[in-house]
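Each structure below appears as structure tokens.
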Structure P
Amino acid sequence: MLLDGGGTRRPVTPLAPPGVYAPQEDTELLAGALSDESVPENADVLDVGTGSGALAVEAARRGCRVTAVDVSRRAVCAARLNALLAGVPVRVRRGNLFAPVRGESFDLILANPPYVPAPGGGSLPRGAARAWDAGGDGRLVLDRICREAPALLRPGGVLLLVQSALSDPGLTVGGLRTAGTKAAVIRRRRIAFGPVVRGRQRWLRERGLLSVTDDEEELVVIRAELPV
């Protein structure tokens, strides 16, 4: 936050330099779910795949102790800068998904992972595409989150995750339930195709992931809670 001339606090728009995922509709949808969540002050929060750090900053503004993780060096720098500009403490670590926080536990985990199905066989995404490309079925990272995130939650802890309907939310809910959590879709929003989906409409239709009449993509937020 910054102070304007009248001393009123106003939000800072996160900076997202080239190569860093800028806050978009999925970020906004997940932020809405975060605002609805009853998170106690001083709760330990993990924002995995933080990008610009927008969600980490929002959690820190609520008085939470926040750790943000991203595999991108540029994203780590952007998240640190945005936390500094907002005047909130955020611990930012670089690493692959949960690797930097092994052995730790959290009251809340936020995840906006890559989830767009991508052509190219089994090749791993590189560069900025790591923020959205997620293998042929869009589940390259989602399946790992389903397997690994519940083990980092404290009893009563919550995972909030946003993804596209193109990458099968039912599999995510099922995977999280198998891992011992109570999971369900809690928010939905339909949006116009962004440039990534628009650029691969033909391929997505050939795969049966889009119909010939689809002109919007559905985003969902999934909430998973570890029983006490």
Structure Q
Amino acid sequence: MTFKIVLSGVTGRIGKQVLDQALQNPTITSVIALSRRPLPDLARHAKVKVLVLDNFRDYSDNVIAELAGADGCIWCMTTTAGDPVLELEYPRAFANAIAPSLASHGKRFRYLHLSGAFVERDQKKSLWMKADARKTKGRGETQMIKVASESTHGGLWETIIARPGMVVQRTSYTGGVSMWLAGSSGSFIGSDGLALALIDAVMHGSDQLLLPAMLLRRGQELAKLQG
């Protein structure tokens, strides 16, 4: 089995960890990293291709050709601020660019959309904290779920939503204590375990909605297997 994966947000805190785990995974033979700028540190990795996009709303024919044949994508380009451009316009533009090529390759494509634990899809619900950001991210989730029902990809697109809790560095003192206090709730999750869980979901499939406790449990299981 070989796997070609597309990653966005690879310079962010979570995206960097996902990229690192993808590079260590022998089944992943090709990593397409979408970036705003060149990433010279990745030049030594034979299985990485960095695609520099000046505008994440616009995908050239050359970029689309590089994306063709991908098996999945982990979209890590997100922030807690709920920026509509990041949460809505950029992932929608990616779907518009790659979806038409899926039918010609005839294989399922899993798109994993990184979201957050307290995201709200109900746009009419009254919220007392960070309402705009949570609802904007909720609209992003709904938008990308609907892509799976569109006709452009011939029924080959699958959307997975991941809602991790607070992401911490498990090896740091603060991160370790936070995870110990939170127990199995998933309120806190190590970035390494989260990356393992995200990669596993996009490679092997999962529930459509991955909640904090589910991500924590799967990440811990995979870390044990990894040794």
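Taking Rg/Rh (Cα atoms, Kirkwood Rh), for residues 27-154 alone from the coordinates of each of P, Q, which one would give 0.96? Can you show the working numbers first?
Values: P: 0.96; Q: 1.00.
Source structure: P.
A value of -12500 was derived for helix-only ellipticity at 222 nm (-39500 (n - 2.57) for each DSSP H run of 4 or more, over all residues; to 500); which structure in P, Q was it taken from?
Values: P: -7500; Q: -12500.
It traces back to Q.
Using distance in nm of label points 7 Å out along Cα→Cβ at positions 51 and 211 for the comparison, can you identify which of P, Q gives the largest number?
Top value of distance in nm of label points 7 Å out along Cα→Cβ at positions 51 and 211, among P, Q, belongs to structure Q.
The numbers here are math on the coordinates, done by the rules we state, and not lab data. Remember, predicted model here, so these are calculated numbers, not experimental data. Cβ atoms are built from the backbone, for glycine too; each structure is taken alone.
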